[in-house]
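J.: What follows is a group of structures, each given as structure tokens.
Nothing in this text is a laboratory measurement; each read-out follows from the coordinates by a stated rule. This is a predicted model, so every value here is computed, not measured. Cβ atoms are built from the backbone, for glycine too; each structure is taken alone.
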Structure 1
Amino acid sequence: MIPQEFIDEVQQKTDIVDLISSYIPLKKAGRNFKTQCPFHNEKTPSFFVNPQKQIFHCFGCGEGGGALQFLMLYDKLSFPEAVEVLAKRLGMQIPYQRVSEKDKIKTRLYDVVQEASQFFHKNLLSMEEALPARNYLNKRGVTKSTVTNFNIGYAPGNNMLISYMRKRGVTLDILEKASLVVSRTQGGYRDLFRERIIFPICDVRHRVVGFGARRMKDKEGVPKYINSFENPLYSKREHLFGLNFSKDEIIKKDSAIVTEGYMDMITPYAAGIKNIVASLGTALTPEQIRLIKRYTSNIILIFDSDKAGENATLRAVDLLIENGLNIRIVHMPKGFDLDLAAREKGTSFVKTLLDKQTDFFDYKIDILRSLYDPDSIEGKVKIAEHMLSTISKLNSEIEKYEYIKKLSAVLRVKETVLVAELRKMDKGFEKNRGTAHINRPNIVLPMAEKMLLRAVFSSDKVLAAVEKRISAEDFTHPLARKTFALILQHKIKNGPVSRNFISSIPDKEIAGFVSQIMMEDMGKIDKDILKGCILRLRSNRIKTVKERLKNEIRQAEDRKDLDRVKSLMNEFQKINSEAKNG
């Protein structure tokens, strides 16, 4: 556990504008800074950062908070991990007290997979059994410097990893949690990776989270590649191979080349094409797309030229467009993947391919025309369905219209007809999409409640006065009630409610709610306004309670439950007395 005093100190020394601008570009907007939100798809910036209040808030999706919340959302960190990142930026050492069992296990897993990565790497460099692996990599043009840079390794047979780790005190339970061993059906455990070349998979902080493993020879019934299983550190959907190496170049060039396999990333990268990542051999996922979007909105897809590669490209196109990214596609020559093209044709050939990149329309229409006859009615219908499905996902009406014109020319079908078909799709798309990219709407709250919360956030003196007059139940909105209760708990536990209060909120929904209120400019809230807000809340609560009691009294009278009527009448008199006494 990290002491609260240290967390407060780290937050006080962190400037939220400096922090966020090191991840995404910010533009000055009056007293605030703004940019497109990194947490949902949008064209018009609604993400604001306030340097005075040290908060951020997105008026599009409702996310908000302080420096710690930003790191937790952006890098998917736990609260302690976010504190650790801030402390490291400041060169501060964390004085840990008591660590939770869950955090202990996760820390242990990071240590174990890092140790395993070094074990595999040393094996590749020196083990006699690894000679075929070294020869294989050499044949693939992988130099020793590339092996070292990517920490490529070799997993031997005979359960040598288990033996190595057990000698270092690592339990089988931890090895299994780290996806390094699997249980045998007949009992006991064996190494998951055996006689394979190992590619460590890292997160953006260069921490090893999992492994990809390749056989050197194809064998029937045995997969060419296997990956770590899902575990507390690794989720295949949430990582991109090589992003830890390429993110700076992606930001610099404002574009990311996305390919499929490990070698498709490694070979071009080693040859000087640095803004490249691989999708871990799977179709792009929404999580991976959000990860890329942190660094650029411009994507160049280079998947294999076979049927599977084409299908993966088409799936990725729709998903990328739906998430507001700009897409270009590179046609690979038949029989080539990016790795082979870079090795056999050279870097200049790959750069030539990159120069000839095409947009999604031309790529998809070429594929569709090879599948369907564009001169037949049936073919026109099929091509139109597929193309309009993609066009409907574009955010810009101008873009939609321009692509409709191109499709009209290809199919020789009137634009008005295609527009009519598109409108049908747009309605269905909007209905299905709903709030897919909007996490939460901004909360509509009565002004008196909003102003009251705003006042107690900014002044401990105001909080002391307010808590004597009202309770959490006086607020009408559930989030407002939760927030006020949390403020009171924070005061009891940590003392005055300072600017650091928002970063100490564990619930991200409440953090977003608080940042929304703090971001709004409500002017000066003087004593008279504050008194009026308190009276309004009390009056509203009393009115609500009286209406409830009246209904319950009528129901009790209908049942002829005289004891209940008497009890409710006493409650009604008390609330009336409270209203008169203010």
Structure 2
Amino acid sequence: MIKFLRIKNLATIEDVEIRFQDGLSILTGETGAGKSIIIEAVKLILGEKASSDYIRSGEKGASIEAAFDAPAAFQDIPDLPASGDGDLLVHRQISEEGTGKAYLNGVLVPLKKLKETGPAIVDIYGQNDHVFLLNLENHLRYLDAFVEAPAPKQAVAAAARGLKDAVRQKSDLLERRQQREQRLDFIRYQIQEIEAARLRPGEDEELLEERHVLRNSEKISELVRRALEICYQEEDSLLPRLAKLEAALVELSEFTSAFADSKGLISEFEISLKELSDGLIRFQDRRAAATGNLEAVEERLDALDKLKRKYGARVEDILSFLEKIKDEEKGLAAGEERLADLDAEIQRKFKEYSSAAAELSERRGRGAAQIRKLVEKELALLGMKSAKFSVRISTVPPSPGDIRTVRESGSEDAEFLISPNPGEELKPLRKIASGGELSRVMLALKSIGKESESAKTLIFDEIDSGIGGRTAECIAQKLQGLSKAHQVICVTHLPQIASCAAHHYHIDKKVENARTFTTVKKLKPEERAAEIARLISGSRLTEASLKIAKEMLEHNAKSGG
């Protein structure tokens, strides 16, 4: 609800502060006193387009500030700091150029943010001010609230999201089909090239060693021959000399025990030397039997180098890359299978959506018929006895081939229709009803509605246009009833409505020093009687009108008004 409103330099208002409370508040005043300026200020704070014509003569700018009980919906606005007392603070500035700035809780925001925020805080019902009626989504939202269908709506929305997701996946796969085929061709070429090479881990290191040996084969052969000669082939080679050393030590051991174990040591040397010799012989034999040649090794290494430049620095890296692209090939090849799966999934999800939407459609159809009867009954009580009302439901058949027809809100659009006078056909309410008629229709809708919007402020302007007597009393009772769930603000000229209010504000206009000033005053109980008497008898107060005014206030106070 609106808790505080301050208006500076707007039209005839220099500086006015209004502190609103919950319940029913009434604004009264002479015609032209400035009641419409108060409503205009609220519309500006809700993001309506401004003009430099709004600015008070002689001033450079205008501003409007308001504090609202912050609904929970606005606690999640990104980067919006919390106010100290939990209120939502809105500030609108208007410059001489007709532009200006908007702030939420002290943070500069685009004007469209106020327009997005406004409908959740305030509804204004008056001539050309029916934001609720201008947006047909509100008609459908009202219908759904009336039939109390949160679960079916959630089921429809969830089914729509699931179906749209499957359709998007299929569309993405189809769009990428050519790219996928090109990628598959390329990957398969890479796989074939690598597999044709028949690589072995560590093969490149072995080939490098082999090449080094082949390039130095003559020197290696000479070194092997020389090593074998040193071991046992020459007269003074190691093995014969070890035998002579062993014989000398055996003889020496007959004279001293210090060399008793020398024979075993010499035997170990002989074994090691023989093993070394055998190894040299085996190496020599392998080299002699080897069929490889340097040219073949060079060709193999060159082939490996070409693969390394493409796929990895080592043979192991190339083999790892091979496994990776094989996995990718499987994934890409599965694309066609996924398309087939998605077709089946889309059909299944479409059936789910159609079933959920059909259930919601049935509820909406029953609700539309109930709303028609109840609103016509309410309108008759509000002075529109001949009015006919209807909720036109237009169906948008869903199709899996046109994702635009799969809507989270379901398969219907709803619009309120009215025929205010006998013999006239039903036409869109937003196009043909007058300001007073619109306000009364909205009062009827709000009276029968089941919307849980206790935090929202409802402002009615011109609701009493062209009515009086019993109808005025009925409107007053309806407004009182609404004020138990909403903050209600009503501009009125009727004493029946004014006397039912919990709070009464008087709008006055005066001229001082050739300047016009609009002021706002919250009336005390004794002041209310005089103002209601003025509404009864006009500018000339009479004892009779004052008596009637006091009786009306006393009666409404006793009845809970």
Structure 3
Amino acid sequence: MVLQGKGAAPGAAVGSIYVYNEKFSIPAEQFADAGQEQSQLDRYLIIKKHALNELEGIRLSMEEVDPGKARIFDAQKEIVEDIIINEEIPARILNERWAGDWAIYQVYETVLNVLRQTADPLIAERAADFDDVRALLLKLWYGQNTRGLSNLKEPVVIAARDLKPSDTAGLDRGKVLAILTETGGVTSHTAIIAKSYGIPAVLGIEGLLSHVTQGQLAAVNAEDGTVILDPEEDVIAQLREKSGVFNRDKQETQAFRDKESRTSCGVKIDIGLNISNTSKEELSAQCYTDSVGLFRTEFLFMGQNTLPSEEYQYASYKKVLESYGIKPVFLRTLDIGGDKQVAGLDLKREDNPFLGNRGLRLCFSEPDIFKTQIRAALRASVYGNLWLMLPMVSSINDIKKAKEIIAVVKEQLTAEKIKVGEIKIGIMIEVPSIALIAGLAAKEVDFASIGSNDLCQYLCAADRMNSAVEEYYNQYHPAMFKLIKNIITAFDNEKKPLSICGELGSDVKAVPLLIGLGLRKLSMGAASVAEVKRIISNLTIADCEALAKKALEASSADDIKKLLG
């Protein structure tokens, strides 16, 4: 039998299936006997303490081997101690006599229902953390095993409905040949873990657990998302050879991570890093990248009970700037909206959140929040090389208005005798209206970065989160590359720096084309750096320019895909 899913982490493997089905039973609606309310609450408080201890233990063990993943469990500890949850659960137990397990389940379910309504995958991942914490609390309540996948005895192919952070916390990557799940996509926790650990993964396999059995042999090809159950010997041989080639190639590619990024004809291509936090793991990449090409500051606002203070933001920005020294840090100002909810800010739900009050538009409608962020960033600017980047810009008026606000904040800081460093002000080019007048925009700003993800969805009129129109969201659309060329020409004419920080910038097939169009700055996640550097090392500018010339003459995405191979 052949199962089909989405390849979320590259590679191939052959091995025995280990069915991991750690489901907790949904508690029945039940109530405590009169007079037992306090004992139910006391038990919850004990369970909560045990959960915190367990999460801290996991965090400490992860800190030693993977500091970046350790922060997941800091976030989960914050959820356990969430103020609202810890008001609601006791209230339900004491005032309405709910049984403790029912109170845990229902209060968390209320929060999850809100989080699940968003189309944003990052918020959906936050929902996964709440779901994970709830499962941990209920397992502790029922006295069930909470050790996840830390006790594997031999190398296996894991098959699960989904994998939560606590499931993979103690994962021995040497014992996991591949990961298969029924749910999840390329931005899910499972995909991130698999890519980070170099484990082949095929996710979103419909009905997976109804088709596999414990110990069944499976051949996994994550390149095309196929899983063959009970494979023939020739298939086994092919996949094992493919797995060996993949592992050897991975080792060879990793050697490029610390090398300077240059084409074979000697042209330097700057490699920036996309970051969303200030963890030690994220910032350690400063030794092999040329900049922070995108600092997603909205993550400082998400997962908090209140809006982050000026001091909290200042400390975060300072940490990144100090880490990168003279290298540029492209700090994107707050990019949230109707699709991304944050505590302390009551955003109205919108029918079309990606076309609504988000990014710079929201900052204009909430000037105090914007000014607080700018104050924190300008104060931190003395510790490094700050490039302020404005998202969701759609007109020259947007740029002028933002620059005026930044100037006012700078004057206020100067009046307070607070030193401000030299900064550059730029924009994200992700809205077609500003892309089409890139020549005018280039005169108003110091730099720009192309946000290819949003630019593609606005250009193609296809919501990138909507699977029903997935085929229309096409980053290889000829219009994308014609528009990118227009932007490059405009910024070249003004001698202003231009980069790209969307998924296209780390697409190894698209990199030669982007360089051929004239881009010399690419920004990406740390996991893509080595592979992109390797690709660049085998390119010549002449070959890239010849490829770009053909691509600009193409009439369809299929034509461009054929050109890119």
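J.: Figure out for me which of the structures 1, 2, 3 the number 4.3 belongs to, where distance in nm of label points 7 Å out along Cα→Cβ at positions 285 and 309 was derived from the coordinates.
T.: 2
J.: I would also like to ask the following. If Rg and Dmax of the Cα atoms in Å comes out at 47.9, 160 when worked out from the coordinates, which of 1, 2, 3 was used?
T.: 2
J.: Could I ask something else about it? 4.7 is what came out when distance in nm of label points 7 Å out along Cα→Cβ at positions 197 and 373 was calculated for one structure; which of 1, 2, 3 is it?
T.: Value 4.7 for distance in nm of label points 7 Å out along Cα→Cβ at positions 197 and 373 corresponds to 1 out of 1, 2, 3.
J.: Taking FRET efficiency 1/(1 + (r/R0)^6) of positions 277 and 477 (r between Cβ atoms, R0 = 41 Å, to 0.05) as the criterion, which structure among 1, 2, 3 has the greatest value?
T.: 3
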